[in-house]
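K.L.:
Given below, in the form of structure tokens, are the structures.
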Structure I
Amino acid sequence: MPNIAPLAQDLAPALQHKLDRKTKPVGSLGRLEALALQLGMIQQRLDPQIVNPAVLVFAADHGLARAGVSPFPPEVTPQMVHNFLAGGAAINVLCRANGLALKVVNAGVNAEFAPHPLLIDVAVARGTQNSLEGPAMTPEQADLAVQHGAEIVRHFAALGTTVLALGEMGIGNTSAASLLMARLTGTPLASCTGRGTGHDDAGLARKLAILQQVLARHADAKDAMAALAAFGGFEIAMMAGAYLQGAVSRMLLVVDGFIATAALLVASKLNPAVLDYCVFAHCSGEQGHRRLLQYLGGEPLLDLGLRLGEGSGAATAFPLVRAAAAILNEMASFESAGVSDRDA
């Protein structure tokens, strides 16, 4: 696994002093100040920069989707990829609104796509296998997907990207995320499993019954990579690799909703230091997400009831990151503004 440096604390006193001398009561900008401090520590500079911020949306199909864990058919995954490429999805709108570059990663969709400027086509296979019947991925496929995610982020690091958000699309991927959460945190499966794309009560009960079978079938898949291979998600595996490489590249990683956080859970089991580089954009409406945030020690910036995925929550929270940097870089100090502070 990559060697991620824990955040060096050397610059923290100088960053805190700079924040405290801004023309405001100490701590009065709350979470924005904590975010500014984190951004400065990640970049190891008193004037952290937002350069080429980007959202990567990883898309893949799940063999388990054919078992009835989602009210939507698997065909929606490639249809939504085409919608992303055409610029019509929520994440496209939010990226345009907030000045974010967008790339769509075919991690393993059951379709072929023509070359497109927004598309990164690194599919490991055309969807995972049905985890009711066997492992969703082979160990080799899981390793390859993690490597692909890291390689994509290395490319963005070479472009100078300092802030990266990851999103996903894949019918059935809330099921994979629930299974990973249950296995890797020890949380009861029922507490990890929500309505996904919109199950009614009967659909949710059916989904939970299927997932209980899957969890029991793969009782020996206990560590992070074994669980990842068993329960699947080429997109989840690539996101895990992307998080790890993003931390190596000293990026601020903006974490989206339930599936994105499940991918971070996998990454954190491989290297806990990745969490130092993460900010949690929001708490989604998917019931397992709040518990997973608590497990990881994450405090979300927003709580808007979002449950779309795609990186939509991360893109919505991005202006707060920009605001945090602007406070450090543009706000006057008591000295520069000639304003008396409370001790004058």
Structure II
Amino acid sequence: MNTERVGATAEGTPVHRWTLERAESRVRLLTYGGVVQSVEVPDRNGGIANVALGFPDVAGYLGSRGPYFGALVGRYANRIAGAAFTLDGRTHRLARNDGPNSLHGGEQGFDRRVWHAEQDGDHGVRLSRISADGEEGFPGRVEVSATYTLEADGALRIDYRAVTDAPTPVNLTNHTYWNLGGAGSGTATGHELRIAAGRITPVDGAGVPTGELMPVDGTRFDFRAPRPVALGYDHNFVLDEFGPDAERPVAELYDPESGRLLTVTTTEPGMQLYTGDHFDGKPYGPGEGIALETQHFPDSPNRPDFPSTVLRPGEVYTSTTTYGFAVR
């Protein structure tokens, strides 16, 4: 494990990169945005490639406003309708950065912040920061951390933790886009995907859930058996067998050409599948990466029938997701 300064923000705050190596995996992390900058793993012939989309230097992330490449997303991942919610009788207005809605924490979400970093054991890095009361309109002072660990088999595990001094919604995720043929190798459509989900939360024209839990039977959302991914997905899947106290396997992504297999395990009840339809070719085109964002459901603060995302004083928010790598 090593760390190096790789740049600075416009305000002069240093940005560091940490490199973790174990088994046959090498992962590079940035303190800016908690970004997973690269994940290098072998193919079936032993060839090494980076399978995580991103920019080659910090300047790319500082100038980017859209893709959230590899970012640690919060305080609330995904959309909150109307950029507002009511909690305990009080309405909170959020930053609008997705039409009328709030997306991924607002204009200056966790992906736009520099995190404090410290080594955690022999193969981990713990990133932490304090999200102030009122940040992007969210109530409560939240102490939050994300610990990135390379496991003995080369899997990347992320453990999230948060506490608050006032009731507030918290929903954290990692926004890495995967291309198992290698970043920049062309489209990832055609990768074979399996998702352990019998339902989705269908959305309106603004990408906000309608409140329905729609069965996937007979639809293009049925990935319960592996099948090739196409363009046209930006939807939350309701994962089967939700258990917040234990990880379970929820998705597999396989590239027949390279033989690389990505397995996702999580404690979360949902996962957003996004196929990068809006990439503009700088530096990637539509479909060149597939995001599998483990999360609670979009717009849960306005949907009391969805699993709650409210964190209260005295409680501890915890969440774990692991990305495992193999070949076949």
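Readers should treat all values here as calculations from the given coordinates under stated rules, not as data from a laboratory. The structure displayed is predicted, hence computed values, not measured ones. Cβ atoms are built from the backbone, for glycine too; each structure is taken alone.
K.L.:
Looking at structures I, II, which one was helix-only ellipticity at 222 nm (-39500 (n - 2.57) for each DSSP H run of 4 or more, over all residues; to 500) calculated from, given that it came out as -15000?
P.N.:
Considering all the candidates, the number was obtained from I.
K.L.:
Taking 0.10 as the value of FRET efficiency 1/(1 + (r/R0)^6) of positions 212 and 252 (r between Cβ atoms, R0 = 25 Å, to 0.05) derived from one of the structures shown (I, II), identify that structure.
P.N.:
Source structure: I.
K.L.:
Could you figure out which one of I, II the value 18.5, 59 for Rg and Dmax of the Cα atoms in Å was computed from? Working shown, then result.
P.N.:
Numbers: I: 20.3, 72; II: 18.5, 59.
The read-out was computed on structure II.
K.L.:
Taking distance in nm of label points 7 Å out along Cα→Cβ at positions 20 and 92 as the criterion, which structure among I, II has the greatest value?
P.N.:
The structure with the largest value is I.
K.L.:
Looking at relative contact order in percent (Cα under 8 Å, 6 or more apart), point out which structure of I, II has the largest value.
P.N.:
Going through I, II one by one, relative contact order in percent (Cα under 8 Å, 6 or more apart) peaks for structure I.
K.L.:
Next up: Thinking only about mean count of other Cβ atoms within 10 Å over residues 28-35, which of I, II has the largest value?
P.N.:
II
K.L.:
While we're on this one: Quick one: distance in nm of label points 7 Å out along Cα→Cβ at positions 204 and 316 came out at 3.9 when computed from one of I, II, so which one is it?
P.N.:
Matching structure: II.
K.L.:
If mean count of other Cβ atoms within 10 Å over residues 52-59 is calculated from each of I, II, which structure is the one that comes out at 25.2?
P.N.:
Of the options listed, only I reproduces it.
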